[in-house]
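Pasting the structures here.
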Structure 1
Amino acid sequence: MISDPIWASPEDHLRKCQPDAAQLYFCPAEVQRMARRFQSGFPGLVTYAVKANPAPEVLQNLVAAGLRAFDVASVAEMRAVRAACPDAVLHYNNPVRSRAEVAEAIAFGIASASVDCASELEKLSGLPRGTEISVRLALPVKGAAYDFGAKFGAGPELAASLLARVAGMGFTPAMTFHPGTQCADAGAWASYIRACADVAARADVRLARLNVGGGFAAHRGGAAPDLEAVFARIASQTQAAFGPDAPALVCEPGRAMVAEACQLGTRVKSLRGDAVYLNDGVYGALAEWRDIAAHDRIRVVASGPAPRNAAPRARIVFGPTCDSIDRLPETVLLPADLAEEDYLVFAGMGAYSSAIATRFNGYGPDAMITVGGFSG
């Protein structure tokens, strides 16, 4: 059941409760807003990549916003989705699976699965005929924070062979790709769509559906990404590449769907010259800052009545653990009058924060606190 907001904002909770542990603040309205934005703007079926944030509150609110299809990477994610929505459609697009996982996926009645090699296709041979199987393509396409093709995906020649085999086995043939995480370049999708059309033509197979993956960028700094421009480019390129045989489209956003749903509140434990020590770091909700560019959407909630208005200066930010590599890889601009016991609130932290946080040294964000809205 979706709970009503308890706190007006993160600032409201921080000032009244003064927590000493890091806090994740969850706004149901934000996750529902983004779900509706994708559903109204993307020219096809929208699924949610559960890996980005599998919290029950998130899944329940996506269902409340009308989402009924989910991209799952494991049996545990299948269970979590069906708990939130018993009739949810499951797309099992992690292309590496054990035979035991495949058996459980069949029992769950998955609607779609992806493959990128012959041995994994053989594992799926027990799926009911007519089940959609998507061949995953990998290309050396730039434009993302980091590329997914090094681990998953088949090249065009292998993809054509697999696609023909999928059709020959009596499955519904489809293709999929992933342009890479935090991709703001619509040209990456266009390149992949053209390549998928070429692969389908080489295999002499008409695609029932084309899954254009996730990778949609979240707002980390500067101007917010223009998702609608990416949606429009996907639609126009699909029509141009496939013509009258254009397949139905599906996407699987994770980060862009839920990033705005949460903000992270951290406390300044200590100040030492240009170094700031927080109560959370790269072993916690800030883990992703090691891998993709930092963002500047940070605000200060002062511990006292006076706001922090001094000019910003570059600070080294350390986390709370005993490990010296527990630091953000780049300096962060923070007010020169920042003080111990102040709070730093990081916006856009709904994706890959609680999902990959550890409890190393006993630190990490507490359970999500529901708020009515965000001030920044």
Structure 2
Amino acid sequence: MKFFCESAELADAVLKVSKALPVKKQLPILEGMKFKAEGDVLTILASDLELSIQKTIKADIKIEGEVVVSGRFITDFVKKLKDENIEIGVNNNQMTITYSENKVILQCLNADEYPPILLLSADNESGFEIDGKDFKNMLEKVIFCAATDDVRPIYKGCNIETAGNVITAVALNGVRLGYNKRILDGDFGELKFIAPSRSLSEVSKLIDEPEGKVKVILQKNSAQFNIGSTTIITRLIEGNFIDHKKIVPTEFSVEATADKKQMEEAIERASLILREEKGDIIKFEIKENAVEITSKSELGNIKETVTAGVKGKDLAIAFNAKYLLDMLRNIDETYIKMHFKNSTSPCVIKPIEGDAYLYLILPIKLNA
């Protein structure tokens, strides 16, 4: 195998593909990155068997072939090269990278030993197409609600559904829930799948040309996301996702409408005194025309007052400040409406109008 390519393009490609390298020790072959030179295209692939990322770039290929090289090393090395044309050749399981008057020689593995990663064909599978900017935005607004260390795999995933020209995404971890809805350019029927939040996070990061389209192809156990010259394949999570409609309250006794930025900044300031505390607990006291936010620790206490339009009786309720801030930071509207039933029921945050998003957070029990 022998080819020439631009170091900047190669560095960008291996950096993106490297996100699928195993975090923990696995088979030695999986710690490698597969290079395949064919025609005028260099294809680079990495996989941990749950998440696979493939990227293609243009290259001046003199001799076709394929090989597996250390993924971590090649990623760290090529990003330190200057923006120049480089030559890469492989002979007797050794890769030689030549740049300027310098060269590096790496030991390689046989590409035949690399597990086959099968790409899905849109001709034989179901799926949908969505504006890249919309998909990126929708994923970012819900996947932070998924669990990262829960023993139930279903909590580590994000449920995505289409119904006609509507697509929704839901993620939850038992304490908080995020829901987001978008409109598609077309009717793609009814589809439903649960993808690991880690995989969707990488999909979101790889949408670096938001004006383009993302094509999603589904089969029974996997989903494929085509983003320009990048392909992401993820194994899906089996099982039935929690029906969020059954856990979101529909009746409330208190509503508070407030400026989102003012609420966010007040909670941020109240959180400063909690840095050394466990739980990040802040207390809301909802009164006529205001929400009073208080926090206290051994260092002292803070009280913030946010003007609000309040309907209903007075209410005292407490939350994890970090979880609440995560939600507020993902809301783009100027005003928010917070719904409460009592001090032990979830708080539900909705837009002033419509149903484009919904967040739910469970309260923390107040000491008597």
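Any read-out appearing in this document is the output of simple, stated calculations on the displayed coordinates, not a laboratory observation. These numbers were taken from a predicted model, which means no experiment stands behind them. Cβ atoms are built from the backbone, for glycine too; each structure is taken alone.
Couple of notes before you dig in:
- Of the structures 1, 2, the one that 42, 32, 21 was derived from, the read-out being Cα extents along the principal axes in Å, for residues 234-281 alone: 2
- When helix-only ellipticity at 222 nm (-39500 (n - 2.57) for each DSSP H run of 4 or more, over all residues; to 500) is computed across structures 1, 2, the figure -8500 traces back to 1.
- Identity of the structure behind 3.0 (criterion: distance in nm of label points 7 Å out along Cα→Cβ at positions 290 and 322, calculated), options 1, 2: 2
- For log10 I(q)/I(0) by the Debye sum over Cα atoms at q = 0.20 Å⁻¹, for residues 218-313 alone computed as -1.20, the structure of 1, 2 it came from: 1
- Which of 1, 2 leads on relative contact order in percent (Cα under 8 Å, 6 or more apart), largest value: 1
- Of the structures 1, 2, the one that -0.52, -0.85, -0.94 was derived from, the read-out being log10 I(q)/I(0) by the Debye sum over Cα atoms at q = 0.08, 0.11, 0.12 Å⁻¹: 2
- With distance in nm of label points 7 Å out along Cα→Cβ at positions 58 and 274 derived as 5.3, matching label from 1, 2: 2
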